[in-house]
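Below: a set of structures, written as structure tokens.
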Structure 1
Amino acid sequence: MDADEKIVRKLNFMQKSVSYLKSVDSASNELETNYEMRSAVERNFQLAIESAIDIGEIIISEEGFERPEDYKTVFLILGKKGIIPEDFAQDLSLAAGFRNFLVHMYEEIDPDILCTFLTERLEDFDEFARYIAKYLSSKS
């Protein structure tokens, strides 16, 4: 499987996770009371963010860009190299921080933070997917 195929596979998986997240009613208090829903939201956020990071790492490797220091830097490099806009790269670097919080500080996640990400950050994934699709089409 070549790099472009890996990217498309990761994009599809990311969109599957995001589709689930879009189906969640963030206005209800279920994230506080429904353990299964909360767990599914946390996990799908983690998977969507990790998919975006993986896509960035594939592009960085294929293009021979500098090696990222951490997950946040993956997006910053994509911005610096013009794959995504730099201001958007700054926004996405916050998602990498959220991923670290989900993975390492899971016992401290406030349902309000999940609601904020559900209502304010989901479109970032769609925007990222559009930039990556544009990148892929520019290669052919």
Structure 2
Amino acid sequence: MANNYPPLGFFFRVEFQLGGVGSADAMFQEVNGFNAELLTEDVRQGGENRFSQALPTRAKYSDLVLKRGLIVNSAIVKWCKDAIENLDIKPITVVVTLLNEKNTPLQTYNIVNAWPKKWSVSDFNAQESKIVVETMELSYQYFKVA
């Protein structure tokens, strides 16, 4: 297989730089939110009424959303609940690594100063046989691709 093939997005690893996180605690079925956008400010020029100039101001990053099957006694959920219930916010680095079929890293995303913004659990329904999914939404300063 050629080295320049497009990678598949289903084989990845999530690591939290947080004490007490076990290997099962960091297994996720879905990660999204790798979005960066350059915000602009519209500036009008004197004497020119047909248009305005859009000037870049700063980067904006969307929230990181992680989904997985519910894990009881999770260190990550404790970190989320401490932040949400007690306002004990401890920003950490989260590392998401895209892997190839040989479990070799292809690309790494370092999510800097991430903190829990939202935690939710999917609905319970006696008429469906579905896994209970918990969702964590993390706000962060920026991410670096390595």
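Where a number appears in this text, it was derived from the coordinates with a stated rule and is not lab data. Here the structure is a predicted model, which means the values were calculated and not measured. Cβ atoms are built from the backbone, for glycine too; each structure is taken alone.
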- Item | For helix-only ellipticity at 222 nm (-39500 (n - 2.57) for each DSSP H run of 4 or more, over all residues; to 500) computed as -2500, the structure of 1, 2 it came from | 2
- For which of 1, 2 does mean count of other Cβ atoms within 10 Å over residues 46-53, calculated from the coordinates, equal 22.8? 1
- For distance in nm of label points 7 Å out along Cα→Cβ at positions 54 and 70, find whichever of 1, 2 sits highest and give me its label. 2
- Message: When FRET efficiency 1/(1 + (r/R0)^6) of positions 78 and 126 (r between Cβ atoms, R0 = 25 Å, to 0.05) is computed for each of 1, 2, which one produces 0.30?
- Response: 2
- Computing FRET efficiency 1/(1 + (r/R0)^6) of positions 30 and 86 (r between Cβ atoms, R0 = 41 Å, to 0.05) for each of 1, 2, the value 0.65 comes from structure 1
- Item | Label whose coordinates, when Rg/Rh (Cα atoms, Kirkwood Rh), for residues 6-61 alone is calculated, return 1.10 (choices 1, 2) | 1
- Item | Among 1, 2, structure where log10 I(q)/I(0) by the Debye sum over Cα atoms at q = 0.18, 0.19, 0.20 Å⁻¹ as derived comes to -0.98, -1.08, -1.17 | 1
- Message: Of the structures labelled 1, 2, one was used to calculate relative contact order in percent (Cα under 8 Å, 6 or more apart), giving 28. Name it.
- Response: 1
- Message: Comparing distance in nm of label points 7 Å out along Cα→Cβ at positions 22 and 38 across 1, 2, which structure shows the greatest value?
- Response: 2
